[in-house]
Structure 1
Amino acid sequence: MRFRAIINDANVMKEFVNILTSFAKMDKDVILNVKSNKIVVFLCCEDLQVSPVCWCDIESTSYFSQYDMVGESTEHNEIYFSVKSLNIMQTFAGFKRATDYLKLKLSQKPFICCMIETEIVGETTNHKKNMLLPIKIIPQRQWENYLLPTNTTFDMSITCTDVAKIRRAIDGAKNLAPEIRICITSDGLLAFLIEQDEYTTSWQFSQLTAEVQTKDDEGNEISETSCSVNARRFAQALAQHNFQHCSVTFSIKIDRLFKIELEVGRNVILTCILPGIFQSDI
């Protein structure tokens, strides 16, 4: 196996590091799937039934000036490895300084790791910095445990361009109750509901763009759909990202699955799928 990639653009470096550290803030382990044309970064949360639960694709042509990889075999030309989130945060903690380039390289010396090489730009001279990020290679026999649920069909989707306003609503909701119900209508209404014994609290966003993907038993497009999810997990998916000039799309498979698609970089969409909480379980 071999993997080597280089980023030369400062803005691209910042986005790449932000993506990795954002994932690291959401769970204790981050998994990377290195393919011939992209890197898939994802999480598998043990306390959720959906696995993987969050992921994004980093296209090699969009982020890397040099990109070279050889997978486990000719038939399975991929590499899977996991990284401790704490190690990611510690390794990239100093990347606020001006950096000329960022090089990633798999290495087995002095242990199995991803070697991180950078060149820090100084006032008079530059100096190179090398760091070793410990990793754990995932064998091919376990790859089926990390297949992305990309073929799941949803009933309805809705898109909102004001992600910051959405986040403020969810931050408030998670402090009121452990579950939140999301409702979408075909005429462009998005509502978040906290249903308690004595009252219901709601946040509503209207005149949004909705898309219906499912028809009812009579062949007509459905007019609304809803799903209850863990409020803390919902808030966590939105909490770690820069919301300038980005949008978010929510999709629902009624009462079963809730999907979040959030812009986090150039041509990069963070996808999170949360399992629904049935009303009988609340």
Structure 2
Amino acid sequence: MSATVSVILPVYNRSASLEDSMRSVLNQSYRNLELIVVDDASTEDLQPIVDGIADSRIRYIKREKNGGASAARNTGLAAAEGRYIAFQDSDDLWLPGKLQMQMDLLEAAPPEVGAVIHSKVLYGSGPDGSYGVGLVSMRPPPHRIMKPHEDQVRKYLTENRISLQNALFRHDCYPEPLWFDDVTRSNADWAFSSSLAQHTKIVEYPEPVVMAFSSPDGISKLKRAKAIGLIRIVKRNRDAYARYPDAYGMMMWRIGRILARHGKRKIARRFYLSGLRHNPGFLWQLVKSKVS
């Protein structure tokens, strides 16, 4: 019998955390799954770690050339056989009951619902790599969960709302067989979800289903890559942003702010001016947030 859920786990090195990440998937109470580990041409030898877990549900694929997490996820999607798709990161842990809860919700949902999203507990680390009080958060926090009356497309065009490992998707929820932009190395989750929101209904829930860990050298900290990722999002969703000029303006402000912090003030000024033209009210929101 083929697996109902295909869980795709891209990995590049991460030998210290890979086994725990895999076991948190394999130990789920929902058992009818395949775990596709996509080794993105790691310099570490990860196959002994994968082979050391005696579970026939594991499939190991090693890419010949490193292409980044998006390319590795696409490799996993091409091999996936399940009717549902889930993702795991090589340094995160699924909480017990995660998959069963999401399967119950998605199977009970009407067919127009293509994805259910939950939150995660994020442990941030200090500059010295330590974890401690004040560095733990819920992402997204419960009060930011999308309400049924909110405009889903606008919400996902302006906010990075999905961490892929927090979600469960119908395999047919997206019109393309490969979901991810291989060029995008930063904000890959947002690049996908901003497009996904235009094709299927997404339902969000506040319960955390993942324990995630943030490190000071993570890709989300690389400001230049982050700006490039946001520009790619805008280009890929040009028609959608044309329908939401205020959302376009907010993105221009964001890109400009990142570039300014990176020392690219001349280029940043162009994005700020574009943001002001498309969403002049956003400047007032920024000023108000600074003084309140």
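FYI, it's all coordinate maths here, none of it is from the lab. Since we're looking at a predicted model, the values are computed, not measured. Cβ atoms are built from the backbone, for glycine too; each structure is taken alone.
Calculated for structures 1, 2, distance in nm of label points 7 Å out along Cα→Cβ at positions 23 and 95 is largest in 2.
If helix-only ellipticity at 222 nm (-39500 (n - 2.57) for each DSSP H run of 4 or more, over all residues; to 500) is calculated from each of 1, 2, which structure is the one that comes out at -12000? Attributed to the structure labelled 2.
Taking distance in nm of label points 7 Å out along Cα→Cβ at positions 31 and 231 as the measure, the highest value among 1, 2 is held by 2. Given a computed value of 4.1 for distance in nm of label points 7 Å out along Cα→Cβ at positions 103 and 247, which structure among 1, 2 does it belong to? Derived from the structure labelled 1.
Have a look at 1, 2 and say which one yields 17.6 for mean projected area of the Cα convex hull in nm², as calculated. The structure behind it is 1.
Sorting 1, 2 by Cα Rg over 2.2 N^0.38 Å, for residues 119-254 alone from high to low puts 1 first, with the largest value. A value of 3.4 for distance in nm of label points 7 Å out along Cα→Cβ at positions 7 and 143, calculated from one of 1, 2, originates in structure 2.
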